[in-house]
Structure I
Amino acid sequence: MDPLRLVFAGTPDFAASHLRALLTSRHEIIAAYTQPDRPAGRGKKLHASPVKELALGAGIPVLQPARLRDAEAQAELAALRADAMVVVAYGLILPQPVLDAPRLGCINVHASLLPRWRGAAPIQRAIEAGDSATGITIMQMDAGLDTGAMLARESLPITPGTSAGTLHDQLAELGPPLLLRVLDSLPAYLEAATPQDDAGATYAHKIDKSEAALDWNRGAAELARAVAAFNPFPVCYGMLAGERVRIWQASAESPTAAAGRAGPGTVISADRDGILVACGEGALRIRQLQLPGGRALPATDILNARGALFAPGSRFEPGTPRDAH
């Protein structure tokens, strides 16, 4: 098969890892689409996305329309006469004229084993739900939300305690080789595309910062998964003596007599093994945490400096219950 003329659409680091692989492939990247520059940092200066920075460094034309529903933006894309458009964490909805513009359509790289975890936050939701595996799905895009026919899938185990940051990086390595394999024989993969089973679909809601507040009435296993799922963003926390304690790493422990006697949120023990906090069921052992104005440190280091804050019997303020997704 001849090399393809490709348009790439993506925004964050996860997308940039796939663009980087395409730039070293035999295919031609004729343009890169990414979201408009956003203000970031204390000075709120405009910052280019990782995809924009990579594309400009490679001499690839960059387009940043605010939306793709405008006739002008659609005409601009059609004029590129691409064979296919590769979409990875772009963040904009592709209307039907955009989906139809490339000769072979639009191909998406999604960080889950579809149809499970369609939507914005598949990595975090897979960890939060306690899934034993996730992966990468390459699909042909249609007008639905991650509902297109699947071209290829590759799975990856989720080990206990794996953070969203770690899993993101693992999937960012898994995706590019699979994408290249599909693109090298794209017509054959399109011919053998497999429709998704909608009955097995779940939706990965966008992460809301309010979810980071720990509700100690929940079970320890559930809280430990939340800690892993929301690391590095938005990072789970609990309020103790008026201070926000951010919890970066934690594990669940089985119910004990001490945990049973203590109310949820009560510190049971604080030693070199970590800070053990009673939950609605079992106890959460906090292993890495962060106090206001400081950085994330192992529990032993925090206890050396602020041990009195975590004295047994101290109690985290009640969290706010939230609906499960």
Structure II
Amino acid sequence: MLSMALIAGCDRGGGGEGSNSNSSSNGSSKAPKLAFVAGGANEFWKIAAAGVHKYEQEAKIQIDIKAPPNSTPEEQNRILESIVSEGYDAVAVSVLAPDAQVPVLNKLAEKAPLITMDSDSPNSNRLFYVGTNNYEAGKVLGNEIVKILPNGGKMAVFVGTFAVDNAAQRFKGIQDVVTAHNIQIVDKREDNVDRAKARSNVEDILNAHPDLNVATGLWSYNGPAIIAAVEALGKKGKVIPAVFDEEDATLSGIENGTVACTVVQKPFQFGYLASKWLHELATKGDAARAAIPPSKTIDTGVEVITKENVAAFKARLAEQKK
């Protein structure tokens, strides 16, 4: 298990500004100064950090991992504003407020190659996005919910905030699938990344809608919050969680039959691929930019985890975390 210290990362002094200041193509032996800015400091980002460290070991470089402890755009902006003045050669960011943060992202993009991962900001001057196609991921979970409710039913959706691109796209994908199958989204709640509120939101909805069939969490910690509320209120088997991501409590919920399924992303690949691209952009300049896909997207895909494959998935996940 990676410690939270690895998520927090460290700052390094030195380094020049611009994408080629530490480039091996211009004969410099100086290591590039690279930053991976996460969207938070939870289990999901520990897995992404493992991918970063895998690439660090292969390339024999260091990448600074930084994270807003409470997953707020304000915290992340302070990190990004600091990076602007610290001479980084390439930066990857999971953007918490895709539209509101465009000015600070563009300011950063003037100083160094900028890519997004996990949550995109397509209106910014980022070069491209690495991660999940969140709309398609939402459709995948929507289709799983249809399997749970083949004759229709009622569901509720929970997330930190719908303003973040990944949440909005996932919700739209789910909505586009389930509404065509007589499944009604009776309520949706935000918790602003407050774990206590995440659970109380679920409890409020379960009490307000005794005929609710499915509870869906869009962010990683929403799954455990839903499970805790369902079990505490004696709703196991009556309200079925169908969620995102691979929190330990979510996987345990699948094993014990509380949770029907979770759609997992590939955070390890986010970390590994983003790190590789940062290194390439910082050291190869125009040659690396020429290799960027025309779509400006590198889709890492998703996987559906159910009781049938959860044991194999947990074994694979444990190997990645080593």
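What follows draws every value from the coordinates through simple rules; no lab data is involved. Not measured: the values here are computed from a predicted model. Cβ atoms are built from the backbone, for glycine too; each structure is taken alone.
Largest in distance in nm of label points 7 Å out along Cα→Cβ at positions 32 and 208 among the labelled structures I, II is structure II. With Rg/Rh (Cα atoms, Kirkwood Rh) computed over the structures I, II, the top value is the one for I, the highest of the group.
Which of the displayed structures (I, II) returns the greatest value of distance in nm of label points 7 Å out along Cα→Cβ at positions 56 and 200 on calculation? Working shown, then result.
Numbers: I: 4.3; II: 3.8.
Between I, II, the highest calculated value is found for I.
In this comparison of I, II, the computed figure -13500 for helix-only ellipticity at 222 nm (-39500 (n - 2.57) for each DSSP H run of 4 or more, over all residues; to 500) is attributed to II. A value of 21 for relative contact order in percent (Cα under 8 Å, 6 or more apart), calculated from one of I, II, originates in structure II.
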